[in-house]
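Presented below are the structures under discussion, each in the form of structure tokens.
Values in this text are rule-based calculations from the coordinates and carry no lab data. These numbers come from a predicted model, not from an experiment. Cβ atoms are built from the backbone, for glycine too; each structure is taken alone.
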Structure P
């Protein structure tokens, strides 16, 4: 995008024309990123939408409002990291089971085993590895904000909290770890406010990021049923054993077929 240039203010009619054009583009080409919508509008000759940061930011606000007001569906917009995706294959079912066996983890957040849903939100991406290691034992979802979260991320979080409330009657607690300088405090406030705009009202507990591993574990353990978690991990070990036996049986069958 080009730098901001002082231009004549758009008329109300011109503004409405841009907003309607954005909805048309999304209806025809969804899902799209904000950047994609912006550049499609810039290329159109029938509206006034300059390629400036100001126009980009204004468009972002309009599309946020359109999603909040159900003018356009949330699914029409997306945040994505562009990367090539390959396809992995296996020679036979036995090889597949042997390969993926180590990746099997039973979900302890199922079948009403926990009566309280817990998530951890982290302001700093640089600490995500430490937090992932600390939370792995509990299978707690970690959301890394990288600053102010986009509305798509906020909407997905709200939907998760609604699901737990509606299907299981469980309350949600968000443990928010951040730097409590002025910007960090505002991110915490913004998270609560924007979730509230979508009708989600989890308890959000603010914790200083410096406390790290010990405080992460202590805070999580105060909120979850540790006996249910241990039973889930016992079942996981049992199911892994069953899968190993199945993999061995398939391997033996494959070998017998080759010899016959």
Structure Q
């Protein structure tokens, strides 16, 4: 898979994608990620990429010419162009999965007050990573690139590593533990030390249901739950905790 991030500040992109899991995936040829300088596609001696708004108003807008030039130079069969913009639809794990199956992703990092509206005719999608405004689209573009890249086979090493992630199955992930078994009086739950994988799976599912019900009840409304899991949620509503009811998920 190839991901091009079109930006006025390539240095903001190159550092993060060169480190850790993304950096190793690039070295192994599992994914190609590059920062594309928008100024390379701006005309004139000064390579101007932004200008004042018609009709007045504070802030500068990215001009359409360099953005169109960059996308037209990069686009090929199978490319998908995404503008990172606070007005876009909310980015989710499901969308990350959808984008991970695209052979070529072009992410446009907005800047300043926004972009010329005519750029909308160029893009296939507009995404937002949350209901807040940042100084530019580079960080959102990196968020999307990271979430997408980790779903590409081989990037995480363990083929099943991403399947238990929060949101991957519609719920938040439950609590996790590593060594030591006891730390400052806090012990790892005995079920995780039992070696009984069926019991562990039931415990983890009950904990995920509990955490999601407490922290993100909106996700419960859309999650695909079994009849038994729906009964557990009802027990939570009646004041029962996950340690009291998890065996019911058998």
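On distance in nm of label points 7 Å out along Cα→Cβ at positions 35 and 131, which of the structures labelled P, Q is highest?
Q
Where does the value -10000 come from, among P, Q, when helix-only ellipticity at 222 nm (-39500 (n - 2.57) for each DSSP H run of 4 or more, over all residues; to 500) is the thing being computed?
Computing helix-only ellipticity at 222 nm (-39500 (n - 2.57) for each DSSP H run of 4 or more, over all residues; to 500) on every structure in P, Q gives -10000 only for Q.
Here relative contact order in percent (Cα under 8 Å, 6 or more apart) has been calculated and equals 20, so which of P, Q was it run on?
P
semi-axes √(5λ) of the Cα gyration tensor in Å, for residues 123-226 alone was computed and gave 20, 19, 12; which structure, P, Q, did it come from?
Of the options listed, only P reproduces it.
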